[in-house]
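Structures follow.
A short reminder: the numbers here are calculations on the coordinates, not readings from a lab. Because the structure is predicted, anything quoted here is derived from the model rather than measured. Cβ atoms are built from the backbone, for glycine too; each structure is taken alone.
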Structure I
Amino acid sequence: MSSIAKAAPAPTYARRWWTLVVLSVSLVIIGLDNTILNVALPTLQREFNASASGLQWIVDAYILVFAGLLLTMGSLGDRFGRKRALQAGLVIFGVASLLATAAQSSGQLIAARALMGVGGALIMPSTLSVIVDVFPREERGKAIGIWTGVAALGIAIGPMLGGWLLEHFTWSAVFFINVPIVLLALAAGLVLEPESRDAGAPPIDLGGAVLSVAALSALVFAIIEAPGRGWLDPLVLGGFAGALALGSAFVMWERRAGRPMLDIRLFADRRFSAGAGAIALAFLVLFGALFLFTQYLQFVRGYSALQAGLRLTPLAIGMMLGASNSHRLVRRFGTARVVAGGMLTVAVVAAAMSQLDTDTAAWLFSLGLVALAAGMGNTMAPATEAVMGAVPEANAGVGSAMNDTSRQVGGALGIAVLGSLFNAMYAAHMIDATAELPAAQADAAQNSVGMAMHLAGVLGSPAGEALQAAAARAFVDALSTTLLIGAGIAAVGALLVLRFLPGRPSPAPVSAPRSTPT
């Protein structure tokens, strides 16, 4: 054995597993805030009298800003220090969470959620880029699997924790819970987290950052507002046209920039493009489904917030099982088969869950969630490793940010696309049931199932009972079609992965020097 092989690990690696623990704590709040709010949607609708599109914006404001800034924040971490970026993100996230607890309207809450997205965009790419920096390549797959599992755990326990908090406290508790986690992560990070940066990091690409945020915002705005305003409404059409123009301008800007925020040429690497695409499509289906499942459990099944959260806990089991074992499957079957198998699992389970009814057995719903989450876990970890393995290690921040952007863009589009399709179908199913109601009441009942259930309580029996039954049936019918569409998206994604994602990892890019710890 050579003397090099016997040499002690570099100082950066010495406490790598403790570093991973700290990064995982930081990551938990990101996963939590992606889903903890879902179980609070019925409460927020009553608190702020929010419309269906308003609920989508409360959830998507965070995801949208998060997704739009990830590439820029990843570049900031590479340039000025990943530990510094992570600590700054935690502070912003904590302050925004406190502001959210004081919101007096849905508009104020949406603004606070957007600020939380800024903090999240600093936190998430920093965690993954530090992992790439401190773990040797032979341990990286396992470390990323743990990182993915923790992210999945945060997503999965969010509804349960949110339900428990709503059962014992006011709605603001779902935001205040972030504060102690932030303080713990800040304190531990100061001691256990190494600093690193890319010595050759490019200047911040402000033009690319502005164009990417504007393009994504215009697209999500058009998709969310279309069901209420009409798909041919001038403002909606303008949103789609603006998204196309701004997206095209972003691509042109990045191609011509001397030091672009995102090197468009990376998409020529099939590991990078197929891995990022798989992550985006899988999260599109997951976030869209979760957005609707929480409303199904509370509005249709009549569960409390805590009961609904508990019935979503099987997600944690499935995601941990899938993510923690995916690296073993990759060694045996290759990346492409494992990722495609995970996406196909998501497709099959989503199709099966399209048969949910107003009285589906609880154990069947739980079994479906475990299988859905296991498929997600087997998609997320190996696809993440494919993306990170396609970029030079010194540019880990940008690679990490692209991976995270794929998640958040997929999640934002899942809530926007599947949520909007659902809203349109639900409204169509409610036309006959509300024909005899005054126009204002009919519009409210068609706008959302929450408003329909509230109106049913005001009307009393027998008119109220009839409206309640009609709203539950309309919700289930719209949910069924929406899940089938989601299943189709996941199935197409599985086929694309098999076609384009290489089965085995390729040699790591070495076009840039390794990051330097400081």
Structure II
Amino acid sequence: MLKKIITLLIFTSLFQPIIFSQLKFAPKQPKLVIQIIVEQMRYDIIQRYWDRFSEKGFKRLINEGAFCKDAQYDYVITESAPGYATIATGSNPSEHGIVSDKWYLRLTESEQYCVADSKLELKSGIMNVNRYSPRQLVGSTIGDELRISNYKKSKVISVSINNYASVLTAGYLGNAAYWMDETTGNWTSSSYYLDSLPNWVQKFNQKQFVPLYLSREWNTLYPLSSYTQSLADNNSYETGFSNNQKTFPYNLGLLSANGGPSILKYTPYGNVYTTDFAVSAIINEDLGNDKYTDLITISYATNGFVTNMFGIRSIELEDTYLRLDKEIAHLLEIVDDRFGKENVIVVLTSDRGTIDNPDFYREIGMPSGKFNSEKAISVLESYLKAIYGRSNWVKHYSGRQIYLNQLLIDASKISLADVQLKTAQFMNQFSGIAHATTATILQTTNFTDGTMKKFQNGYNLVRSGDVMISLKPGWVEERNHKKIEATEQSSPYRYDSHVPLVFYGWKIIPKELLEPVMINDLAPTLGNFLNISYPSGASGKPINGLIVN
């Protein structure tokens, strides 16, 4: 035993200087930065499937990279769009303005989708319906600052099945943001970025990969009995496809006959499609092939869609991650062959985590429940009418934000702060509500930690509601007539806020970091690596000790 220990120490002492020597002589600047964002990959996913991952995918990134084991989002409404905006800008929703996937506009009495742009000029062809732009984003992104630093010599491209994921990470100055058109299954963009699709994109679309993928059967990669980290394939916590199918195998041809090309995003082939297109973008846009560092963001959105449909403990999700592991291994092989590991920075993280099914929680004995927002808002309206008379005091509710009728309150000569406070106090009495706080409190009080600080980080004066609420751990929101997707559920708790964060390649030192870091530290860290300005609204700080100087 002693002999083995001595041998290991000798090997380590010999090998360690070689690693650091290689890192030290890496180029001054990386040729390419690749951001990999896996939707709804909460932190424990890595541990859960670790033994099943290959040595060349997730394990390679973590074993050969710097793994931040306590990386979190630091705000309450942890929906997907705010996560992408936080990654890109290095700031929280209070600063970048993407407070949720959509929010209420008081002037037009309508909802604003995070990347919708009704004023965007329409172009002929496939882009004629895609009115999406980053104009709702406040401040610059890390990609914008990279392009500014060298007068737009660097290239910045984003790829995702989801439009908001691609647009928010491409930012204002991105060369292109690409996403999947759900009607055709083709890759598309908007006139904000392009006058027309490049020839290579048109040729890629002409290959008709989506019908090819959807002609296949989705069965498990390995024997069904080996998926021991998941619940049974026929468990009761899954929604399943529209034909109520919840078990393997899935006939994708049959499913797409009714659901169209969009069915692809609910299968692992959505990730394959994303990788194929991202690799084509790297090659055809000649990324990383001159003295100016380029940036590509690749969002694997399929994992989020599979989570929504089958849950966080499903065999379908486990299979999706095992297949994604192979996609990442494939991507890293291309990085090795085309650039060399020392010339590329790869970042792996997620837009958010996700919650377990409350029925599962309740069955195993954990506190959980469902908060019916429609009933609660109806009772709130009656309460305010009893106090102030008249009706229509609540103008809108969505995403755990209550928008009061400020015009009516003003016309009635009532204090807005008083109505907000009474509303918050009343909401705090409902089962499942952990906290309800007011816009006035968040505007006038400086919180330094805890849940109230998370509320403050997520509050934006122009876009947030008059009252914000947070549910208790294990609780989810429901409505009377419409199912609330998992993507709309959010909280400040670790299952929603704690995600992996890994840096790999270039001068990155292989290590584990146990110190807490926030996801808004990511963009400043990249800015520090690249010696460029941080995004204009960045509130995060560079993470120390990641590279050899």
Practice problem: Tell me which of I, II gives -26000 when you compute helix-only ellipticity at 222 nm (-39500 (n - 2.57) for each DSSP H run of 4 or more, over all residues; to 500). | Solution: I
Self-check item: Which entry (I, II) yields the derived value 30 for relative contact order in percent (Cα under 8 Å, 6 or more apart)
Solution: II
Self-check item: Value 16.4, calculated as mean count of other Cβ atoms within 10 Å over residues 337-344, assigned to which of I, II
Solution: II
Quiz prompt | Source structure (of I, II) for mean count of other Cβ atoms within 10 Å over residues 57-64, computed value 19.4 | solution = II
Quiz item: Comparing volume of the Cα convex hull per residue in Å³, for residues 145-304 alone across structures I, II, which is largest?
Solution: I
Self-check item: Identity of the structure behind 0.20 (criterion: FRET efficiency 1/(1 + (r/R0)^6) of positions 313 and 377 (r between Cβ atoms, R0 = 25 Å, to 0.05), calculated), options I, II
Solution: II
Quiz item: Taking distance in nm of label points 7 Å out along Cα→Cβ at positions 465 and 497 for each of I, II, which is largest?
Solution: I
